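The data blocks that follow each hold one structure.
No lab work stands behind these numbers, since they all come straight from the coordinates. Because the structure is a prediction, the values reported are computed rather than measured. Cβ atoms are built from the backbone, for glycine too; each structure is taken alone.
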Structure I
Amino acid sequence: MSCIRFTTPRQREALRRAAPVMLTPEEAARLHASPPVTASKLRRLRLLARSPEAKIRESAASSPHAPADALAALAADPTAGVRACVARNEASPADVLAQLADDPSETVRGWVAANRRSPREAIARLAADESPTVRAVVAWARSVPGHAAASVGADER
């Protein structure tokens, strides 16, 4: 392939003008609003959370509409991937995230550290985690504005 450019400045400008307009996430959400969360949807999520298939339970654990009781049950799932999805979910209750901060899986603990809704006490515990990966995630989270880790006191750092 040649490094020679075959488009003229005029052609490049025409291409820039013809480029599609990109929407902000907020504009896209207004144009494509989600359907309302109904009792039926919550029943389905609770049913999916009890599936014998781990991937289906992961899907339920990842839903931002998953009910707190289903997330609490999924936090005790025998499959680490399901627990990791609960830890990633910003809809997970603080007490569930605090529980998962003590999970045997390094991946689950890392997702708790990355979750901006994790309680500060859990983040402080994870800052001293045995895993260098989890500690690195906590260090990264401290640099993210609005993350619970960013507000953990300097004495805990």
Structure II
Amino acid sequence: MPNPALRLNAILFFTLVGIFIIDQNIKMLFVDGFRYYTDCIDLILVYNRGVAFSMFAFLAEWLKYIQLVMVFGVLGYILYLKKVCYALPAGFLLGGAFSNIYDRFIHGGVVDMVYWHCGFNFAVFNFADVMIDVAVVWFLILSFKPHLCKS
């Protein structure tokens, strides 16, 4: 059986990089001009200068640096815990977070594209946001069911 720290680092790294690459490739489709409209969901291009629902947009340039500090804090904490069961959800969370922060440096805001407007209008979001949400739910499950995490 391989070293648990090596397994944690490998799973975390490859998941993080995979989510980052997938998200950036999807975003490039929209930056390059792809659009699609339906009755319920539109695939459009929006640059979000804030976080969820454009909150904290007033922080402008500071937001990306604050987020970087927070994301590196999460990365450090996951590495400190040394629990392999956190590697995959942490990779989802960090891959999505780094992709969104990268957008802030390259495009001046996060590239969002999925707009739900069937029955109610929802915030425009992207693949990285979905991966971050999946990771948070996964972490909550691991928190409330610690027996699922054996390492």
Structure III
Amino acid sequence: MSRSPLPYNPKILELFRNPKNLGKMEDATVTAVAGNPLCGDMIIFYLKINDEGVIEKASFESYGCAANIATSSIVTEMIKGMKLEDAWNISWKSVIEAVGGLPSVKFHCGILAVGALKRAIRVYYKNKGVSPNWLPKEPSFEEKQALKEEELAEMLSKRMKTEEEK
């Protein structure tokens, strides 16, 4: 059985080869993780947020495929200079559109990138001990999807360990 490469567009390939804002941010105001290294897709988002609630800098580390790196890169570009409320309203569909589209089997990468962003925003407010009225009490779709991916990877890991012990 041969596998053909996914049909990534030139923008995805460019962001994969030359990602923007890649790397750990030492002076980050907040850090959040989404994904699971066991399944291959994991993102760490770093945000530098000023006193007015504006994202001054954003960077990421990614352990995953071209789509994972490209969507993380584009999210960091999209949110720089945004107020947290505006960044919260970014959808995974707008991220996929911003990278010029993705094969449907890779939509989860856009969802995971937005999930990491929303987790970072939620952690920021939790650390401050406040919750603005626009921040939903319940996790967003993207946050829930990121959690489901993490739970699935954990379940598969346990199952594989059990099989190895037999």
Identity of the structure behind 1.9 (criterion: distance in nm of label points 7 Å out along Cα→Cβ at positions 46 and 70, calculated), options I, II, III: II
Comparison of I, II, III - label where relative contact order in percent (Cα under 8 Å, 6 or more apart) is highest: II
Parent structure of the calculated result 18, 44, 25, 13, 0, given that P(r) over Cα pairs in 10 Å bins from 0, in percent, for residues 22-109 alone is the read-out and I, II, III the choices: I
